[in-house]
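Participant: Given below, in the form of structure tokens, are the structures.
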Structure P
Amino acid sequence: MKLAVSRGPGRLAAAACLVLTCAGGAGPVGAQEAGAKVPDSSASPASEFRIVARNKDLKGDRIYASGAVEIHYRQVMLFAESVEIDLRSKDVVAEGNVVIQARDEITRGERVFFNLDTGRARIDKASGMIQPSIIFKADSVEKESAVRYSLRKARVTSCAQPVPRWEFSFSRANLLAGDYVEMWNAVLRIKNIPVMYLPYLRYPLERQRATGLLMPKIGLSGPKGMMYSQSFYWAMARNMDATAGFDYYLSRGLGLGLEYRYLFAKGTSGELNLYTFLFKRNAEGFRPDPAFSLKLSHNQALPGGFVLAANVDYQSSFDFLREFDNSFRQASVSNRSSQVFLSRSWGRFNLSARASLFETYFSEMNDAVRNLSLPLVNFNMFKMKLAGPLFFSMNASFNHWQYGWRSEYEAGTERRSTSLSAQPALNLPISSIPWLTLNTTVKGNFVYYGQSYDAEAGQVVDDPLFTRNFGLNIDLTGPVFYRVFYGRNGQPRLKNIVEPYVNYTYESPVGGSDRIVTSYGFYRFHQLSYGLTSRFLFKQGDRPVEVLSLGLGQTFYLSPEDGPLSRYPVDGRPPRFSELTGTLRFYPVAKYSLDASVGYNPYYRDFSSLRVTATAGAKADNRFLSLSWFKSSNSWVVGIDPTLAGLYNRDQVNAFAGWRLPGWGLDLQGEVDYNIKDRKVLYTAAQAIYHYQCLDFLLELRMFYFRQPPDTQVRFSVGLGNIGRTTDFLGGIGF
């Protein structure tokens, strides 16, 4: 098994080049005999040596020394109880508390065979250190070159305690200085207690990303049984990498995952995430079809100034992610999307083309809505000054689309049409008055429809339709009022700005509007939107900072029978007033915020929507608290058909918190989602990471109550500093 550093700058290993050092200090040098030196003669091979020992004997080309022996040869020093040296070959046999110091290496052993010229050596009962902090002990070490070592029956750790908090023991290993240690039959021991066996392990020493297996995760799930997850990380090149792995569920089957990331010149980049699951046969002997999930993100610069972008988020089955995804947010949302963009901008012009498919699944109806554009082409000419403050712009588009329920697609009755449109516009902005802004736009709408709706036949027919009308839009902001509040020192402290706004929109009637084919219906906008925004700015240093803003707004429909609410009559008449909307944003200091929005329906006199989010702290600091509450009812729909209340009504609260306890070595996180309307918990999760000097232990508990049957998962993993954890392909990395 090969272990590697995980991807990402926050998890790359901090390791350095290999240095072998003595674990027990230098050899005896205090009992030196004066004059116990080899004669200094340039003609003798012994002249390259400086030897200090109690006893020394020269016989031919060999020197025998004993008693606190010191040998100095070039940049090598050797200490031992007894030494035999071949002056011609520079081979040394040393015994008894042997210490070899060569450049930045120090090695200790009981018996050493060493060549002073080549540096090749064999050391029995060896000990040392791999910089910066990997300590080892081995029955034997063979130094095969200046950077390559072979160890037999050894132990490795980064802990300096007499009984290391963790260590790997193994039968044999190869060590490449500054790169890796690969081990066979490795056993992870914690406080000398064996906890995990790995047939093969590769421990990286370098600072850069390293190829190899990541630390596995083990766990237990009620419906899925015992779980085991293992990933392999491949550092292909500096600009690309990949992670492949599997999830084995004892009761359900095997999941296979692949992540591939790349970055090339001129901004070309992307990421691919592919996961497929192979089911086991169930109790009835039935084997479900394999399921898969595909996510793709790609950006690329093309010749001619064009830019290509693609995004895919597709699952073979909505039920698959609902049952297997470890992220509550992803498991509880049933959406598919596939998009490809091609765009180019130059000067005041922009050209874009998009092919897209969006799909949303409704479990209550066991059906899904599909929206297909193949293609949608837009051409925009941005504002071009004609004369004085008068500007000209234009937008043109071509769209071939389909829309409908999945059941309608299967029956061939989905809505479909092709349209070509052009919208030239004249814009006259007036901003010369500091406290007033006025912007007037007059535009034409020219649309050619390739198909139209035949009311008598009750279907879409290939009968073209051309429509034209004009629109007027007037935006007025102001008059703006403000007031400055001063502190005790007479300096301005707070400024309150009140900005009222009014927007008038008019579109002239369209002939043949009952024949126009659209996804949601054709509406003519003749309305007046109004409201105000109040901002509070505090002076921080030399600049004002907005800490609080309040907003209130509503729309009045001058032609309600043609407006977007005409589908939801109240007492037989279309509503003239939209819902009243309010917003609040409060940012008193950094890392603290409160955001709220509310919608009030004046006809049914209820709050149709309410969203509140409050945060304190930051997740990056692991000291944070986030609370959110979302409530919606869609009063317009429910007012017409109360039986649809279960489909549109939502009332849900989420709490997410994290806390770091440095004194305990603990990082804690917890999350809960509660359905207020149904009075039931949807999801709870807790995570604890215990940092124990050289180790960190991760324990996760996730409970998916919305699944049938409810799914409780417990997962455990051990981190070894510069070795990353196995990737969670379904749910992302982290909590």
Structure Q
Amino acid sequence: MTGFIKLAPRTRRLLVAPVLLALVIALLVPYGAIAVHDLGVFQLDKNASTAVNPPPLAAEDWDLICKANPTTCTFAPGYSIPSGTTVSSPNSFVVDPSESDTDDILKGGTKDDNDISSWRWTSAKPSPPKNDITHGYAAEYTCNGTEPNSIACSGTTGDKLLYFGGDRFSNSGSANLAFWFFQNRITEKLADGVTDETPGTTCTLSSGCVFGGTHKAGSVPHDPNNVGDILIISAFGPKAQIQVYEWVGVGKAPSPCFTNACSLVPLIPATAGQACEDVSFDSACATVNDVVTPSPWTINQKNSPANSFQPTNFFEGGINLTNLKLAGACFSSFLLNTRASASGDAELHDKVIGQFGRCAPSLATQASTNATVTPGTPVTDTATVTVTGATNPDDAAGTITFFLCGVAAGGDCSTGGTNVGTGTLANQSGGTTTDGISVATSPTVNDGTKTGSNGPLIPGHYCFRAEAALTNYSNPAPATNSTTECFDVAKIPTDTVTTPVDGSGTPTSTISLGSSIYDRAVVTGTSVGGDPTGTVTFSICGPIATGTCTSGGTQVGSAVTLTSDGNPSTYTSNATSIAVTPDAIGRYCFRGDYSGSLVYLASSDSSATECFTVTTTSSGTSEQNWLPNDSATIFTPVGTLAGKVTIDLHSGTCDGAVVYTDQTDTPVTATTLGATVVTNNTTFKVTASNAGTYYWKIVFTPNDTTFATGFTKCETSTVTINNNP
């Protein structure tokens, strides 16, 4: 590589073997062979341009990291943007204000060797300018053995490689810098208990503002399965030797301590750190530019051509995490600071924080049921946060906020919804606090014992969404989907009972023809749904000999709106039909059909208890009448005698008023045997109203009155008529 790559990697390994052996003995942890520099993975070559040392000698450089972070990194005008994309995962590029009173710097008294809880930051212009950071960047790679250099990663395939860098505003003096790589998420906050602030927030507190997040402490002695946060110290200057320390907690480091706080254990102490120019040891190295170097990104530096790095203003370095037994760690955040010296408790100046997500939490959710429930059946959502990227990552801590959406079938709760509460992440049952798995459960929804947004739901299709607010990692993407997060709420069944009643509301099964009858429906719900609402439609069938009114029939008026019975413990409502007055005797049956509601299913009753009979009784009066008739037989002793007969009916007396005349001068010839004349009355009736005594008067007059005589006869009939009721 330009400036100092002169020996083939294999030759270099042979030359430095004695020196390596001595260094390994001196360090607290063993190291491998050359394993971060000249691997064909990333260029540690005192510049940020991929094009300076193109393949096959090397692969990527910081301009590809700039390209991967377009929201924070802007390429300088005219810079030849590299083709392709970086294979780094993760990576970060952070811009820091320069020469600005709104820059965020570390407040006096803040020390790297003290716990984060004691750290403070404030808003001020860094002083002097040599301590003013303008950018910070980091990237991680996995050595896969297929890099452009044919000998790249030889013997180190699968190693985790961490690269980091930064640039500053001025080179007017020497300066030291340090990189923290945190396994928990570290952020700026204004004060304890407040939400993490966005970049650019100004701190006005005289005591300084705080940081959010905590250190992850490693074990003593060093345990690859329990790695702590890493502090890397170097210099903005020639021969930028590198030091690497692990955080184990205040007072936990063995004697002799690196600082008074006894919180840091050296993995590569100052006596063993290497500049990349000195390739005798390469598990970690650092370097700075020694000439004016073009910058891929826009930058303003003191006394420098536009978009160029003055000598010693550009720093980069790398460590082989695997060689240093750090591959089991995963990093969520990094912090670059400038400092007065390489001491662990040196005075600190400017800083920049970046989020760095290899230790990546993912969020998965599962509703307690994906089936169909009725309103009032509690449902919860469980969120599981799984942290990957480390051997034994700390479980994610923080809260999960749950939302519930009513959506169409097949949809999800990607946006919107109702906030139904939060759950606190806790260790999963049967797990450990370092298996990277934590869970939180939502408050219940559709709960029959609650009201408001968590109370019973109206029937429909619902889906959850979970959003994480983690305190020790960056937040994963919200979780929702159309399968594991969804469930259906069905309508509640109801019971409808209908009863024929009379006008007073008394149940009846029989009425007389001409009387009216009503049908009364009682619809019963549940405590969850409350008193049913809706309407009841009544129908009647009949007369029918058998069966009930299960279908058809004649609708009885319009649908009737249910009315609550007013009893808070029965959950019933009722409706009564209009009056029905059958016009024929026989057997009739009602049917009541409840319409249902948003909460309740429809129901009906057409049972035999809905049937009634219409009957009638018979009575009568009698009125007798008498049709009076008579007959007269006229005799003569010898021979014959011709004459005329008159027969009529009188009232009162025989000579009273004639009420009926039957024969008037009717010719007749009497004989010795008699000649009979019979009346034929069909018109005059004797009834109860005119009953009494009547007289038939018969008058026979011979034709020859000189020699023969006639006769008159009066017959009496008394008629009594008694019409019993």
Structure R
Amino acid sequence: MNQVRGRLWIPAVAGMTIIILLAAAGAVRWADQRWPPDLSRYMRQSAVVTDKDRGILRAFTTPDGKWRLPARPEDVDPRYLTLLRAYEDKRFDEHDGVDPLALARAAAQWISHGHIVSGGSTLTMQVARLIDTPKPRGIGTKLMQMARALQLERRYRKADILAMYLTLAPFGGNLEGARAASLAYFGKEPARLTLGQAALLVALPQSPERLRPDRHPAAARAGRDKVLARLAADGAITAQEAAEARAEPVPDRRLPFPFAAPHLAQHLMALAPGAETDTWIDGTLQRAAENLARGEARWFPDGADISAIMVENSTRRVVAYLGGTDFFGRRAGQLDLARRARSPGSALKPFVYGMAFDDDAINPASLIDDEPTRFGDYAPKDFDRDYRGTVSVRQALAESLNVPAVALLERVGPMRFVADLRQSGARLATHRLVGAPSLPIALGGVGISLADLTMLYVALANDGAAAPLVYAGAPAASPHALMSKTAAWYVGDILAGSSRPDGWGEGIGLTMTRTIAFKTGTSYGYRDAWAVGFSRRYTVGVWVGRADGSPRPGHYGRNTATPIMLKLFDLLPAEAPGWRAPPPDALIVHGNEALPPMLRHFTRQLSEDGPRRVPPPRILFPADGMLIETARTEPEIVLKAKGGSGALFWIVNGKPLGSPRLGADMFWRPDGEGFANIAVIDRDGNRAAVRVRVKFEP
């Protein structure tokens, strides 16, 4: 009977044990949910902007003033991780946050020595301490760290916990994390460390202020050598390796953090604060371009500065970006000159010609007059105050003659010209102009930034297709047809024949093998000097001037910006000379007489009383006040207009509707029901408008 009774107790005890364990597990889960670990400090990492190879261009301190650079196990030298585990936590990969053997060893040492010799803390327990607010040392604090360590191991992978340590461990001063320490003390990323460097990084978190190499190099050396001695005694490294590592010098100062492309980094951080941003900048090229620009800027005693952008044409990726040459200096400082709107001078002329080519108004072999001409009350003159008479369109663009460019813009229409550039992504500053855009735009009467101007020239290199420059990530928008492939080829072929400054490249070691199509620009009063060029593979834009816009007599695009542009091109990978083959529909003739009669000589459309007058545009459909009922599934409405000069530009509720069109209907898809304001504008700024109401059929 007693045996039967005993056997009955066995399942009862087992059942009670299971219940207790389940209750304990439930309590752990409840506590885990009730008091989750606070990782806010770990998440407040330094914002970092990197180059295409993930090397740091520029890093930023956290709001609390720390260099807390993110680091994961794959970012650091494997030997450092091996030493870290061997010295701090040999069973890191096996335990669940608390190592009973290490605790037992620490307790035995405490009893035998009468004081704490080692704390028995695991790396996970140290992470628990680092993520929490500082607390006084004691048994209670240690127990809390043990509980938090168990919780961390329950929630995160070992690699994640190790990443927290590599990011938060203190290394003296405001340095936190192995990556920040390696950059500050060794001047390099921690992916490749010597044994002595790895041992120093293991030692510093033991007492980061007492062992700071920049303040206490002797103590830092002693701390490093202590780590090496123990690792050698434990067999983690050989005695020979330890001796060689002890012979390595210990750094005695902090090095500056990487600081390249600071203006671009500042711009990207404003767009995505606190994030790590991987750009397409070529770090080596960026630093070479910065050194070159700083050297060139020394020749400008008036305080003028340089901005430049270098782009890979096929991908539109920005491979180098200079917002200025003296981020902390007195030239322009932190002002990003590559994003400041300035007058481009003649640098927009190629796009006037491109649109005129698309309108079949001219051919490169067409003749055009460069002579004193009045356009209403506007009478432009050439840069040298002279005129060439009748010249070819090719010569007019290559020599940047002013009168032909204004005459062509008159034909294209200033309104259409500005609208097309804006639809291509260029932000044009026209607020200083009186009324609608007008003919002086051809000669720089508008503001544009170097970034946007370079983007437009990249479009010329991409067969007339414009899209935003790509600084990081993938392209954000599909290309917009700024001009046809043939028109872009005409422009590039003409600019590729532009001569370089006299004697340029002789005896100064430049390769000068690639063919570059480029255009210069000089704003009124010699305030801004521009040069933008493109080869088959790259586009380079350069601006030179004073940040305050002061005049710089004698400094213009050709003698100031062009040499810098060509030197920057020479930093790029080599290219074979030659230009792209013409598209099949390009009209290439040898002699003006081979052109169709209408293309042989460009003339303004004049009447006896001056420019030919045409009736202003008039909207034929829809009529003003009309109620338009349309199907909700296919709400496409045709817009018709008559009259007007040149292409017509449609605007609905203040937003452009497609590109300007010559003699073609426009189709509009309403976003929803309600009233809509529809306007049409011709190239001369003449306007017509109606107000309609849209209703979807049930």
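Taken together, the values in this text are just the output of simple stated rules run on the coordinates, not laboratory data. These numbers were taken from a predicted model, which means no experiment stands behind them. Cβ atoms are built from the backbone, for glycine too; each structure is taken alone.
Participant: For which of P, Q, R does Rg/Rh (Cα atoms, Kirkwood Rh), calculated from the coordinates, equal 1.63?
Facilitator: Derived from the structure labelled Q.
Participant: Here's a follow-up. Looking at structures P, Q, R, which one was distance in nm of label points 7 Å out along Cα→Cβ at positions 141 and 357 calculated from, given that it came out as 6.0?
Facilitator: On the way: P: 6.0; Q: 2.3; R: 7.4.
Answer by label: P.
Participant: Taking distance in nm of label points 7 Å out along Cα→Cβ at positions 101 and 549 from the coordinates of each of P, Q, R, which one would give 7.4? Working shown, then result.
Facilitator: Details: P: 6.8; Q: 8.9; R: 7.4.
Going label by label, the one that fits is R.
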